[in-house]
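Each in structure tokens, the structures are laid out below.
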Structure 1
Amino acid sequence: MTNNKPHNNGEQRVVALTGNEAVAEAMRQIDPDVVAAYPITPQTELMHAFADSVANGKVSTEFVLVESEHSAMSATVGASAAGARAMTATSSQGLALMWEVVQIASSLRLPIVMPVVNRSLSGPINIHCDHSDTMGCRDSGWIQIFSENSQEAYDHTLIALRVAEHPKVLLPVMVTLDGFIISHTMERLEILDDEVVKRFIGEYHPDHPLLDTRNPVTVGPLDLQDYYFEHKWQEAEAQLAAAELIPSLLKEFAAVSCREYDVIEEFEMDDAEMAIVVLGSTAGTTKNVVEELRREGKKVGMVKIRVYRPFPAREIARALTKVKVVAVLDRSIAFGSAGGPVFDEVRSAFFGSGVSPTEVKIVNYLYGLGGRDVKHSDIKSVYNELAALLHEGTSNGVVRYLGLRAPKKEQIALELEEHQ
């Protein structure tokens, strides 16, 4: 859960920043040794803001301007392997171009932190938000943390560094924020004092830096059938270790920030009969709808996934145990799958949880692709359909499309009437 109650600990300042500026401020406070950058909308302003800190001597970072996102990740991998605290950032096609090196970063167990400003993947070309970019990397070995707003984007960037650099984890982390919806929207948020941040993140002392000539190591060797399997198993074990460690690191952050987070956030779930599972900025819209429907006496709730990798299957199953109907919202399509990526994970979480998937009716809504607006009325319609499913037990299929303009004569006639 999240606790955003006012506090007066004398260690935070209230500012108005966009999501991109908030992450850049976190990076300024981290003061990484190396940052490699290449611009791509809507991430560009993030690196613009950090470049300002570099130009004005607010950080000691070696800022490397490269010719592509592939090079940005390559430079970050090289710096991290050499023993530096290294970061980069990207979006959409930039992340897709990094794909080859993204896998290398995780397989080499490099604690890189990379903010990803969520944007749809081409084609057709689109610069607005959905989650197809980071969901394409969900099995790349990276830890993934999704942000609801600018405050979380700032906080998650600091937390991600502790997670990545923990000796039992040593995995790269993506911190996501929805493109334009968060990245370019000004919000009120609280910024920790620089010294508080430095104490929280600590100093980075890698165990096996590539440039330690007294203790030489091999990085990125040819790894055939003799050991490749074992190394991939170690990556999987590191994800399990992260799942165990992240809750305690979140509590450490709460102690210095007075903002309490968990791997999932339950909102009005104590007696909920109907629930929506969601991640990213749409969680804020959903909370407003839940509050409205609660005032009408309806038992609705929401579960927000904060840490998507490692997937919190145990926590999700526990949160939804008493719910009768669930809608899982996906802002990306898993083509050819039984549903969206979040839906597939949530439904599988019930197996082994003591609750049969047949006891809880679960439906999937694909929504917001290419930045299509998600309105209160859209979320309300989901709860209305869940209510019908709860009381009538009927379903028009597991996968549904929220806000899609269906090619029906009635819809075409309605659009023509609106234009006239």
Structure 2
Amino acid sequence: MIRILDIAQKDLLQILRDRKTLMFLLIMPIAFTLFFSIAFGGAGQSNSDARLPVGFLDQDQSALSGELGKVLAGSTVIRLDQNAQRVPADLDKLVADEKQAAAMIIPAGYGQSILDGTPLKLIVITDPSKPTTSTVENEILIASQRLTSAARIAQIAAQTTQDPTAFVSALADALAAWQNPPIRLDQTASVAVKVQSTNAMSAAHSSPGMMLQFAIAGLITAATVIVAERKSRSLQRLLTTATSRVHILVGHYLAMFALIFSQFVVLMLFGKLFLGVDYLRLPAATLLVAAAAAACISALGLLIGVFSKSEEQTIVLVMIPMFVLSGLGGAWMPLEYTGAAFQTIGHASPIAWAMDGFQNIVIRGLGFNSVLIPAAVLMGYALLFFALAVWRFWSAEEK
């Protein structure tokens, strides 16, 4: 055991002398976490209006066209952008320049056409290639149908009472009824999940994603230690002593594990204190996932170090799995945004299981049991990588 600790201590001292280690383990993950948080979460946008901006021009200026504007103004999907000085050509340009998601024009005579039972079509300016187009069109269609139905109910009420003035109050009551339907769906969030800001929700994905990606990048220095030992013949001389091959491999592995697990702890504390990522909601579960991920990545680093014959080859063998495993595993973009086939393929990457474990805690608000399967899969990958490293080390040193 003393020999293992001596080898691990020697590796850690050698690794920490390299300035690139600090950059890959701490500086780069923090920088990229902040970058991805801004890119996908909109840092500083938590108080902004997230509704789609839609240009609005009322050429009718009737009571009913005004009511339609009020209905659309209360939408949770679109935000009306009104300017009485605009003409239709201005709205066309705003949509073409992507300054507005769409634009809507209420044609002259629209209000009277509803009363006549033959409502005119609203003019909607959109870009068919944009994914938001159907959303805007559906919202406008629903609002116009509500207005048409309310106007018809108000007409019936006025005819029944033979009081033309009853139309206005009946219309208001009918439109108000849409806001309080007899059947309503209420959503209740689990008390285990705290309501997080937009920044925190984005960081809850980017923080573990970048932490895992750059843990792999940090293997460059760690794996290079093994390569340097072999090139300097230190490894061969060590094998002539009482130190066994198992001691050598476990010592190198222990150094990598201590380095990566320490990196995870520091970055998780940074995420909690400065980004609002709730890693400490279930500390034991978080540490279990972190330990399993560190065990897996350390075993991968050991395998790369044993296979590599030069520093240049080490860099290539580290960078390729860093990008491939991170991209497939959802470190850059949540796998939930992709199709079922890509999600299945993505879970061939251990990064995907580590992301599942962290997100079950900080985003989904699940319990301790939710991290057991991801942790078990990560340990399975760790055993596979370690076994391959042992096989390669034995076969290489016998030559």
**Report entry** With mean count of other Cβ atoms within 10 Å over residues 164-171 derived as 15.2, matching label from 1, 2
**Finding:** 2
Query raised in the report: When mean count of other Cβ atoms within 10 Å over residues 132-139 is calculated, the result is 20.8; to which of the structures 1, 2 does this value belong?
Result: 1
Query raised in the report: For structures 1, 2, which has the highest computed value of mean count of other Cβ atoms within 10 Å over residues 12-19?
Result: 1
Query raised in the report: One of 1, 2 was used to compute relative contact order in percent (Cα under 8 Å, 6 or more apart), and the answer was 16. Which one was it?
Result: 1
Report summary line: The highest value of mean projected area of the Cα convex hull in nm² among the shown structures 1, 2 is in 2
Query raised in the report: Out of 1, 2, which structure matches 13.2 when mean projected area of the Cα convex hull in nm², for residues 36-259 alone is calculated?
Result: 1
Query raised in the report: Where is percent of Cα pairs over 19 Å apart, for residues 204-315 alone largest, in which of 1, 2?
Result: 1
Query raised in the report: For which of the structures 1, 2 does the calculation of helix-only ellipticity at 222 nm (-39500 (n - 2.57) for each DSSP H run of 4 or more, over all residues; to 500) return -21500?
Result: 2
**Report entry** distance in nm of label points 7 Å out along Cα→Cβ at positions 124 and 212 derived as 3.9 - corresponding label from 1, 2
**Finding:** 2
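Rule-based calculations on the coordinates, nothing more; no lab input. Since the structure is predicted, the reported quantities are computational estimates derived from the model, not experimental observations. Cβ atoms are built from the backbone, for glycine too; each structure is taken alone.
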